[in-house]
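Structures for review follow.
Just so it is clear, none of the values below were taken in a lab; they were calculated from the coordinates. Bear in mind the structure is a predicted one, so any value in this text is a computation, not a measurement. Cβ atoms are built from the backbone, for glycine too; each structure is taken alone.
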Structure 1
Amino acid sequence: METSKVIGALGALAQESRLKIFRLLVQRRPDGMTSGDIARRLRLPQNTLSFHVGILARTLLVASRKV
């Protein structure tokens with residue numbers, strides 16, 4: 001991974017909610033979780049969760065898929 005991408009990923013994880021989301025998803029791999037389950041587990045509003053997951057996805061730390 002190039003240095004600029006690593007810096008971006010570390011920057012994304014430097015926020016508490018995003019770090020919690022990432023840790024939760026790492027624990028749940030390879031199956032992952034639905035966004036609703038993540039929101040309930042972390043007590044985040046759905047729009048806040050979407051914002052944070054978007055940042056994690058842009059830095060290639062998470063990926064979404066249809067279930």
Structure 2
Amino acid sequence: MSRWLRGEAEIERLLRGGELQELTGGAADGEQWLSKARRTLNTAAGVADTDSDSAFTLAYDAARFACTALL
């Protein structure tokens with residue numbers, strides 16, 4: 001796998017500082033985060049008509065979870 005140079009130094013700094021944790025194998029596939037994102041987004045859709053503020057917060061959380069899966 002080729003490395004992505006943009007931001008590499010920042011990621012290395014975060015790893016050294018303990019702000020990020022490097023995962024390998026099955027723990028690195030992100031599926032748990034994607035499943036959590038799907039559940040959260042479904043919950044947001046379910047309350048959108050009755051509680052739009054909470055739905056927005058849940059949708060934001062779902063996006064965060066999906067982005068975490070990419071990392």
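As an exercise: distance in nm of label points 7 Å out along Cα→Cβ at positions 33 and 57, calculated from one structure in 1, 2, equals 1.7. Which structure is it? Clearly, the read-out refers to 1. Could you figure out which one of 1, 2 the value 20, 57, 21, 2 for P(r) over Cα pairs in 10 Å bins from 0, in percent was computed from? Structure of origin is 1.
Calculating relative contact order in percent (Cα under 8 Å, 6 or more apart) for structures 1, 2 picks out 1 as the one with the greatest value. When distance in nm of label points 7 Å out along Cα→Cβ at positions 9 and 41 is calculated for each of structures 1, 2, structure 2 comes out greatest.
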